[in-house]
Structure 1
Amino acid sequence: MRTWRPPDVRRGFGPDPSLADFERAIGELHAADQPPAAAIMDAVLTSDGIFDLQPSLAQELVRRTHAAGGLWIADEVQSGHGRTGSWMWGYQRLAIEPDIVTLGKPMGNGMPIAAVLTRRELAARFSADGEFFSTYGGNPVAAAAGLAVLDVLDDYRVLDNVRAISELLVADLRRLAAAHGLIGEVRAVGLAIGVEMTDATAAREVMEGMRERGVLIGISGRRRNVLKIRPPLNFDRDHVKVLTDTMADALAAQQPRSD
C-alpha cells in the first residue's frame, strides 16, 4: 500500500504537486512488483484535513489509475449521503465514475449497516476468485433503516439545509480565524469543515477545551493540526452558535496571558 499527498489548494498556479506524488506512489508499487490493484479516495479528503478537491484533478487521478491497470474506489463513508450539500455522493460532485463505491456509517444513521457497490462484471470476478462476505449484509432491520435514511434526506430537503448551514458556519469560523492567530485557514465542503491550526498542540488543546464545554469535534491532517468538524446534517442556526461560541471560549483560553 502507498499513499499520496493531498492537493496544495493555495498554490493557484502550475501543476498540482499531488499528481507527481501520485505517480511516485504508482512507481513504487511497480518497483515492488505489486502493480496497483486500486486507488481509494474520500471525496473531501477528511483524513488529510478536508480539502475542496477540484474535479479536474480528481478526473486526472482516475485516468492515471486506470492507465496503470487499477480500479478507482470512491469511499463515500464520510462524503456521501449529502454531506457536501451539492450532490448526494462525493464522486458526483467531482464528475467521476468510480468502479467501486463503499458506504458505511451514515447509511443507517446509527444502525450498523455498510455496502459495497460495483458493476456486475466486477462482482462476478470477485465471486470467482475468492470468498466475499459482509458482516452486516442482509439484515432486514438495518436495510429498513437505510431506506428510511434515504426517505428523510429527500422529504426534509436535507441537502438544502447542508448548503445554507455550511455557509453560515464557515462565515462564523472565518470571523474567528481573523480574530485569533492560532487559526491558519478554514476549509469546507458542505458540512465537512477543517480548521487548520498553527500546530498540533494548539489543535489538541482547542479540541479538548471544546469537549470540556460539551461540544465534540475531531482532529485530522498529516500533522494532526486540523480541527475536523462534521456536524449532523440537520444542524441548525442555534447549533452553529453553540459550536462557534464554544470554540471562541476554547481559543480564548489558549491565548497568551500577560500579568
Structure 2
Amino acid sequence: MHRRSAEVSDSCTTHVGTVTHLSPAEPVMVLSPHLDDALFSCGKFLADHPGAIVVTVFAGAPDVMHEGYNSRSTGQPYAPDALEVRRQEDRRVMSQLGATPIWLDLIEADYSAYRPTTNYGEQVVAEVSRVISEIGPASVIAPLGLVHPDHIAVSDACHIMWRKSSVNWYVYLDLPYGKAHPRTTKKRLKTLGRGAQLVALDGYRGDSELKVRLANQYESQFEATRENYHKVFDAAMTSDESYWRVDVAP
C-alpha cells in the first residue's frame, strides 16, 4: 500500500483533485535531467516497474578540458571522460533496476559556455519531443523542475508539450531539492498549474534500503550531493516519493 505523505498534501493545497495511486499506463518513460536524478527522485517506482525507459536529457559534453563540477566530482578534467564516468554509473544502476537508459547529447549547465545557442530551451523541447515520438511511451513522468536550471528546462519543455502530446503525463518531486525547498515547490506547482491541474497522488512507498544502495553506486554524485544537502538528503532517499498526475483541460 502507498500512503499520502503530509508534505505532499501541504504542497498541493491549491490543486484540488481526486487522490489516487500512481499507476501509469505502460510503457513508461521517466525523464531525468542528469545522470542520477531518476534514481534519486523515482528509484522506488523504478524498482517496482522493471522495463521502464529512463531518458537522461543532459548527458552530453563538449570536446574540451574543463574545470567545473563534473571534473571535480569524477576526477576527469576532459569533459567527455567526465560524462563517460557518469554514464557508466547510470548504466550499472539502470541494469539492476531492469530499466533501459537512453542518453541525449544535450549539454548540461556545467558546460553552458559551450552550448551552441543562447535559446537552448528550444533544443530541449525538440529533443524531448523527438525521443517521445520515436519511443512511443504510453506515459511520461517528468521532473517538477526545481532549483537547478537544467531541471527547470526539462520541466518547462514538458509543460509546452502537454497540450500537444497524446501521452499520459505525470510529474515527480525533484529530490533532494523538494525536501530542501518546500516554498519553491509550492511556487512551482502554481506555475505549472496554469492551464492544467496537477492532481496529488499518494506518496509512493517502496524499498528504501534498495534505493539507498543504488544511490551509493553513483559514486561521483552521492557524497557530493549528500554534503550539499546534508540536512535533508537521508530523508529524501528514504521517505515516500511524490508524484502528481497532469490533467489538461480539453
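Just so you know, all these numbers are worked out from the coordinates, no wet-lab data involved. Worth saying up front: this structure is predicted, and the values here are computed from it rather than measured. Cβ atoms are built from the backbone, for glycine too; each structure is taken alone.
Given a value of 0.05 for FRET efficiency 1/(1 + (r/R0)^6) of positions 31 and 175 (r between Cβ atoms, R0 = 30 Å, to 0.05), point me to the structure among 1, 2 it was derived from. Please list the in-between numbers first.
Details: 1: 0.05; 2: 1.00.
Clearly, the read-out refers to 1.
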- Could you figure out which one of 1, 2 the value 2.6 for distance in nm of label points 7 Å out along Cα→Cβ at positions 87 and 231 was computed from? 1
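1, 2: which one has FRET efficiency 1/(1 + (r/R0)^6) of positions 47 and 151 (r between Cβ atoms, R0 = 30 Å, to 0.05), as calculated, at 0.85? All intermediate terms of the calculation are to be shown ahead of the outcome.
Numbers: 1: 0.50; 2: 0.85.
This figure was derived from 2.
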- Message: To test your reading of the models, identify which of 1, 2 gives 1.10 for Cα Rg over 2.2 N^0.38 Å when calculated.
- Response: 1
- Message: When relative contact order in percent (Cα under 8 Å, 6 or more apart) is compared over structures 1, 2, which one is greatest?
- Response: 2
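With mean count of other Cβ atoms within 10 Å over residues 55-62 as the yardstick, tell me which of 1, 2 scores highest. Before the final figure, lay out the partial values.
Values: 1: 17.1; 2: 22.9.
Structure 2 gives the largest value of mean count of other Cβ atoms within 10 Å over residues 55-62 among 1, 2.
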